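The data blocks that follow each hold one structure.
No value in this document is a laboratory result; all are computed from the given coordinates. The model shown is predicted, which means the values in this text are computed figures rather than measured ones. Cβ atoms are built from the backbone, for glycine too; each structure is taken alone.
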Structure 1
Amino acid sequence: MAGREVSMKDWAGVILAAGQGQRMKSSVPKVLHPVGGKPMIAYAVEALRQSGIDDVTLVVSPSGAQGLRGLLGDTVRYVEQPEPLGTGHALLQCATALEGKAQRVIVMGGDSPLIRAETLQALVSKHIQSSAAITLLTTTGALQPDMGRIRRDARGRVTGIVEASDAAMNEEAMEVNVGVYCFDASWLWPNLSRLKKSPRGEYYLTDLISMAVKEKKTVESMVSKDPNEGMGVNDRVQLAQAEAALRRRICEKWMRQGVTITDPAATYIDAEAVIGQDTVILPNTIIQGAARIGRDCTIGPNSFVRASTIGDRCRVTASFIEESTLEPDVDVGPFSHLRQRTHIESQVHIGNFAEVKESRLKRGVKMGHFGYVGDASVGANTNLGAGLVTCNYDGVDKHRTEIGDNAFIGSDTMLVAPVKVGDGASTGAGSVVTKDVPKNRLAVGVPARILEKSS
């Protein structure tokens, strides 16, 4: 739409996030429950921002304010709803902050994580073009039974919203209210104060529709192309439904960008993850947080990657990678575990049943099977034999192990930290190394003795 950037400055966005969420049966505010690895409320804020609306106000409850402020900081305005008296009452709390400061207001719930920014942009465009008092988003085919039904007259014009409990409509042709509204601000604020209390003692935002119709104001609507956008979350069942829908959406996005996902139904990718072209994700793989996976990788089957960076051409088979970095051309697994603050340089091979924690394995290291490396630095092209343990904890403090380049650590070696093994040094099988091993020397025995290497 021409002039969109200028016109969006005349908009304010309001997110209703004060609901008690009693059906969630949780001490956590409903909108802070995660979907796709992020709290639900984050999706609503991002959708408004991405649609071009910078002025965002959150309506919060006194009990939920602290958690939301902790998440979003000062990136939004906060308005408290002191009592849970309905959506109309919630929006009315914004009048002091917003009245006279924006020509138009867009309102949405904080429990609808599947609303897209492009849908909000299209709704805004229709609202401006129609000069409506209200423009609302609807959808057909939504599965949730607790959504209000759209009522239209013989000419197809919206006349009101019927509560789900009162509706007697053909379910196959059901059109429902998504809960996203654009308002002309000069009409909205005075009419909000005219809302009447429902039999349940609440003031409903949806009653503004029939009020506008009675005043012969223009009420427009737009049908979302994606029924999933209508999903709101009121309980744990709906939370799982939203999670499944978002997961499908994420998988489809990456498949369209050149990623092979062999079984999307058995693949869990968080919204913040990034995956490179020609990477293959095999079944039963979970990718959490802001993970970054490069090109031409194979991840899975049965792998878990959380908040890690994985370079190009890596393979992770049936293994856990947590808060770690893998440079290009690394292979891990099966059945290995890289824990936080681990850095694996290129061309490293980590086989089965290995654990690495807070360590750096330099280029070309081989750790073929079994063993634990913690709080250590391992030099380039070093071989770590089966059963190696860096004994990094003395019961009080953690200590570091340093292994040089081109070293050979024999099977079942125990390196009792703090200890250093020099470049080109070796340990015999079953050695317990308690003292530094000089460059190009051999350590054998229990405790290990330092010997010259045989030529």
Structure 2
Amino acid sequence: MEQQGRILDGSLETLSLQATLKMLALSGKTGLLIVNSGQETLAICFSKGQIAGLQEGQGTQGDLIEMFRLLGRLNRQQAIELRRMVGNAPPHIVLQALVHHGFMSPEEMQQRLQFGVVQALSHALRWEHGHFEFHRNVLMMDSRMQPLDVDATVLESLRLADEWRDRSAQLSRTTVARWMPEFDGDVRRLDLSREEIQVLCLSNGLIPLQSIAYALMCSEGRVAQIMQRLLQLGLIEVVDAQLEADLERDFMNLLTASQHQLSQQPNAAPEQRLVVLIKTLALCANGLLAHHGKYARSLRGRGAVRPLEVTRYLEQRFLPLLRAIQGQYAILETVAFRDGQLDWSEILSLHTLIRGQQLEAFYWEAVLGFSLFIREAFKMILADEVGVYGRAYRQFNELWQAFLHEIDDEIGQHRVRRASQQAHLSHEHVSAEQVLGQVPSRVQRRFS
């Protein structure tokens, strides 16, 4: 921006934002006021001493189309069509599109534009440190907002700021909450107000508190109070960014180790590739269990948890799953749950007892069983640790699906080869009685 247009600058320690706004209003200035405090920036357009527009550096309004969909004001198809039309347009263009297609009245659009100004100022008026500068005759935005009187706007902003001071100190403007995955009650029996239901609908793990306030045109302090009550009722939880970073790091290490194992002996014979696949799946299964032993929701926030308690928790959660899969794939009856991990050493020793087609059949069954175990275990773990909504859920699920794609490719190749092999070698037959005498008794009934 050209410096010759700058006619005023200073620090907020010397001249507060409230005083600066008042001075520009009294002198009837037209131009752009830019305020910086730390990493935060505010740009305020003046037209003849009135506020004609405002823009925050980080933006507080969020994805209004998605929020309207969550509130039931748009259905999914309408939201898709609107998003296709507006793309990444600024908020006032989105508002105009909503008005044009009949989802919002012109009066509501003006209320939202004005509320956005008041909301941003209610936060900026609390800044004690920073710098400002005013450039005359510069208008940087076209918000289509009817100009606002500075005195009335500052007064309303101070009122919202007071409400924010009365909030729970545990929450901030950028707090993101998500629905609790294990809640299985009836929300209608909790005597929630309309506002509380609306905040609950918008707590999808992606929308920060400040955006929820804008969507509802409700003060951030009031939204914070509502979120605190929903937290107490066990309907939502606050997304912990540091925890999710730790979860992601640990999960990525798990997938990297599993992918490394899968890359071993790429040109080995089919039977050996099955062994590699078994090792990959078993390693992944135990990695998932170890990961969950550190990050399970019920074990969080309790400091150091005794290993025996972790083992007991993992067995309660995953032993029923293992037993159900053993009912489908009897070879996994050789697998035991020990110290919170799967002991699959007996499968690796099968080659000392069996040879040929029957050994490969056992290996194939183990692959299918372990594959089913990791898929079902991952669903349980993901739902428990990050819920079934939000950024973390989508990110972890995308990483997992990419890994499963590699596994499925390998399994698909073996499936095609086995089908071809069985078609050509159907005349060869291995006596079940001969095999049963050589394998562990736990799997004999699978072939009886």
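Supply the structure label, taken from 1, 2, corresponding to FRET efficiency 1/(1 + (r/R0)^6) of positions 206 and 270 (r between Cβ atoms, R0 = 41 Å, to 0.05) with the calculated value 0.35.
The correct label is 2.
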Structure from which 30.6, 102 was derived, Rg and Dmax of the Cα atoms in Å, options 1, 2: 2
On relative contact order in percent (Cα under 8 Å, 6 or more apart), which of the structures labelled 1, 2 is highest? 2
Note: log10 I(q)/I(0) by the Debye sum over Cα atoms at q = 0.13 Å⁻¹, for residues 238-325 alone at -0.57, derived from one of structures 1, 2, originates from structure 2
Match the computed value 15.4 of mean count of other Cβ atoms within 10 Å over residues 318-325 to one of the structures 1, 2, and report its label. 2
Comparing 1, 2 on mean count of other Cβ atoms within 10 Å over residues 102-109, the highest sits with 1
Tell me which of 1, 2 gives 4.2 when you compute distance in nm of label points 7 Å out along Cα→Cβ at positions 30 and 350. 1
One of 1, 2 was used to compute helix-only ellipticity at 222 nm (-39500 (n - 2.57) for each DSSP H run of 4 or more, over all residues; to 500), and the result was -5500. Which label is that? 1
